[in-house]
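Each in structure tokens, the structures are laid out below.
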Structure 1
Amino acid sequence: MGELVRYQVAHGIATMTLDSPRNRNALSSPLQRELRAHLHEAIGDPSVRVLVLTATGPVFCSGADLGEHRTGTVTAGPEVMSDILASLWNSPKPVIGRINGHARAGGLGLVSACDIAIAAASATFGFAEVRIGVLPAMIAVTCLPRMTPRGALEVFLTGESFGASRAAELGLINRAIDDAALDDEVARYTDMLRLGGPQALAAVKPMIRRASELPMTEALAEMAKLSLERFESEEAKEGLRAFAEKRPPNWVES
């Protein structure tokens, strides 16, 4: 069958490329296991600063491998996909989704689990689960925090496909970019992310989630403590020295 997820690390960027165009990069059991392994490798690699998830061909990911489900040959249990989504969602390193083409169903779970998702303007999206009598249940965990409640009801209930600009309106992606400019836009984001302190970047996601779930008075007190802790960290001290000395901090590649 060959490699279904290509993995490459260069200049601190780990790129994971779904490479199963024969079935539109569907989430087959072997592909899920490969993607999970590469995610764990990238997150655990101290040389990696940013993760990029993308695919080959005109389809980013078509969702579940329906052939496996029809024939009863699914060998990856739900815990594998759960781990993939959780790894993307909780990664201490920023994750960019380079959405090169169409995304459906489970593919939108991957899109929404990325921290930043940039899509080609020609890409289309859709939750077609109800049209085959199933539910977008697991991926709702990562999709719903990104989407407006009314928008989620609309696209989950109708199963209608929609374009990249609508996906941005719904909150599923950050922006839609002309296809020819997709790589330049992804590079612009990776370049910006590599300027951030690794520990500070790792703290951003839990900070946002914690601040949003607490009552205001508690949130202000906890965030004040967190802010002070960061200012007192060695990373922040290096960042402040670098700023004063008009040089890049030691975590920025020269």
Structure 2
Amino acid sequence: MTTEHSGSGDIHRSLALMWELDEKPTRGPKPTLTLERIVTSAIEIADADGLEALSMRRVAEALGAGTMSLYRYVPGKAELLDLMLDRISAPDPSVASLGDDWRTAMETLGRGMWRLYLRHPWLPFVDQSRPLLGPNSLAGFEFALHGLDDSGLTSQQKVNAIGIIEAFVSSAARTHHNAVTAEQRTGLTTEEFWRAQGPVIEKAMSTGRYPLIAILDEDAFASTGEEFFEFGLRCLLDGLEAQVDRRHRSRADAGD
């Protein structure tokens, strides 16, 4: 699966479309397409078949329109991806609050991210090291920051905390999706893949060169993607809690 990059198109056009800065005509026939429909269709295609299947032509076919007509609304696939990313970054309207304390809030945030990445399998394969900040992205970030109100962390630490959670969830989701699609990609089931390596691994273990691996329990590698995510999130939050505690102690010692 190829990696796409946010902000790789015309940044000014993407931002103008996100923030609805373009003037809309007040006269003439009502357009048959809308930017909202185009973005919705693009997300549906990517969800079903991946970003590699997404193209302006594919979106146009799904909408029953000519490919060239789409360019009246969005310059190309790169800008369309920016709009897709902003669309799915909006806070979940069914979640009024992340929680009553910072740890509960970050747990809720992490699980919400996990569900988002499962819902959109293409998302963890997008490089967002240079994200474009649209209205939904900023609303989602604002919502996350509210969850750290009582943490006592500095502004930089709050941004880092949210970023670390996002980076972990993205990585875990990417690994999970790769495992799910491995059979389709290789033609081998997971069982067949490991069975093929069995004789070589057994011979390697018999040499005594890998004593710690040899005594691992049989279920050592049996964690599901969900179990791996939950364990990792708990460890991450335990570490963040230690940082929050140190921050509170430091402020108390300083009389802040």
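Only the coordinates and a few stated rules stand behind these numbers; no lab work does. The shown structure was predicted, so the numbers you read here are calculated from the model rather than taken from an experiment. Cβ atoms are built from the backbone, for glycine too; each structure is taken alone.
Suppose relative contact order in percent (Cα under 8 Å, 6 or more apart) works out to 22; of 1, 2, which structure was it derived from? Display every interim value, and only then the final one.
Numbers: 1: 15; 2: 22.
It was calculated from structure 2.
Going by FRET efficiency 1/(1 + (r/R0)^6) of positions 47 and 199 (r between Cβ atoms, R0 = 30 Å, to 0.05), which of structures 1, 2 comes out largest? Working shown, then result.
Numbers: 1: 1.00; 2: 0.15.
Looking at the calculated values, the largest one is 1.
Which of the displayed structures (1, 2) returns the greatest value of mean count of other Cβ atoms within 10 Å over residues 39-46 on calculation? If you can, show how the numbers build up before the last one.
Working: 1: 14.9; 2: 20.6.
Going through 1, 2 one by one, mean count of other Cβ atoms within 10 Å over residues 39-46 is largest in 2.
Assign the value 18.4, calculated as mean count of other Cβ atoms within 10 Å over residues 87-94, to the correct structure from 1, 2. Write down the numbers at each step before the final one.
Working: 1: 18.4; 2: 13.6.
The read-out comes from structure 1.
Please state which of the structures 1, 2 yields 1, 6, 12, 17, 17, 16, 12, 8, 6, 3, 1, 0, 0 when P(r) over Cα pairs in 5 Å bins from 0, in percent is computed from it.
Details: 1: 1, 6, 12, 17, 17, 16, 12, 8, 6, 3, 1, 0, 0; 2: 1, 5, 10, 13, 13, 13, 11, 10, 8, 7, 4, 2, 1, 0, 0, 0, 0.
Checking each candidate, the match is 1.
Name the one structure among 1, 2 that helix-only ellipticity at 222 nm (-39500 (n - 2.57) for each DSSP H run of 4 or more, over all residues; to 500) of -20000 was derived from. Can you show the working numbers first?
Working: 1: -14500; 2: -20000.
Structure of origin is 2.
Using the calculated result 0.05 for FRET efficiency 1/(1 + (r/R0)^6) of positions 103 and 191 (r between Cβ atoms, R0 = 25 Å, to 0.05), pick out the matching structure from 1, 2. Can you show the working numbers first?
Numbers: 1: 0.50; 2: 0.05.
Structure 2 accounts for this read-out.
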